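These notes open a run of structures that come right after.
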Structure P
Amino acid sequence: MTENAHPDKLLFSVNCFTGPAFVLEWDGNKLLYEVGASGKYVVLDNKQAIIPDNIKWTKFWSDVRNIGVWYWQKQYDNKVCDGIDWELDLVSCNREVRSQGFAAYPPKGTGDPSEAFKQLLRAFGELMSDQDFIRRWYLNSWS
């Protein structure tokens, strides 16, 4: 099955209790990216609107399939006091995944960000053509 270029729904957020947070959301016309400080209450700022072309969307959907995102469980939880909260709500062409976690990551629920989770972060960075996002979230975020 081939996905549409644009998603029917896309929401992806990561909230590091002692670090940065971001939200990515498709509004039907553009991808909105907000990043900011975190903590008990997330304060987002620096909102950007991004309009990826169809080539970027095609690569993104290929990455989503290759990573296995469509098969992620609904919930991953490591039962610790603090950690990274994340949520993914992705719908395209009658396929959907709604998955979230707290200090645990797909596909096995491990306590450290899995390669699959980091690859999804990279895929979002490439979709946005944002090398800073890739450096911050894919390459350096978990040390």
Structure Q
Amino acid sequence: MHVSNLLATKGHEVTTISQSQSVNEALALLKERGIGALVVTGTKPPLVGIFSERDVVRALATRGAAALEERVSDLMSPDVTTCDESTLITDLMTIMTDQRIRHVPVVENGVLAGMVSIGDVVKARLEELEHEKKDLLDYVSAR
């Protein structure tokens, strides 16, 4: 299974925020959408960073409540791991595990094409395993 299969089911919608917006605005957007990360846009397409709940927790731990008044660009992670639609889900699982990341933007031909979370990957893998189980049971019972 490839990322394209996952996006065909999940959809290609990506919630973005400008690097110049405030952390408070970003948190409101995360809450409103019920998501854990935003793709950060700026002068360099298709993205300049990723802003996650983890970034906020780390900033609060080091700078306190003052971090909430800062700009997204001050807290975001600028080095973003991306994938494309041809990436295998099993390869993406390895990347996410090795790099200890939970969200990976999908970039196809220089354009933001989606966002994959660890929850999406786990769900897709469980569905794949369930399908394999069914196929094996069908094969065994046909003998």
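Here, each number is a calculation from the coordinates, and none is a lab measurement. Being a predicted model, the structure only gives us computed values, none of them experimental.
For Rg/Rh (Cα atoms, Kirkwood Rh), for residues 67-122 alone, which of the structures P, Q scores highest?
Q
Taking -6000 as the value of helix-only ellipticity at 222 nm (-39500 (n - 2.57) for each DSSP H run of 4 or more, over all residues; to 500) derived from one of the structures shown (P, Q), identify that structure.
Of the options listed, only P reproduces it.
So if we calculate percent of Cα pairs over 28 Å apart for every structure here (P, Q), which label has the highest result?
Answer by largest value of percent of Cα pairs over 28 Å apart: Q.
Rank structures P, Q by relative contact order in percent (Cα under 8 Å, 6 or more apart) and report only the one at the top, that is, the highest.
Q
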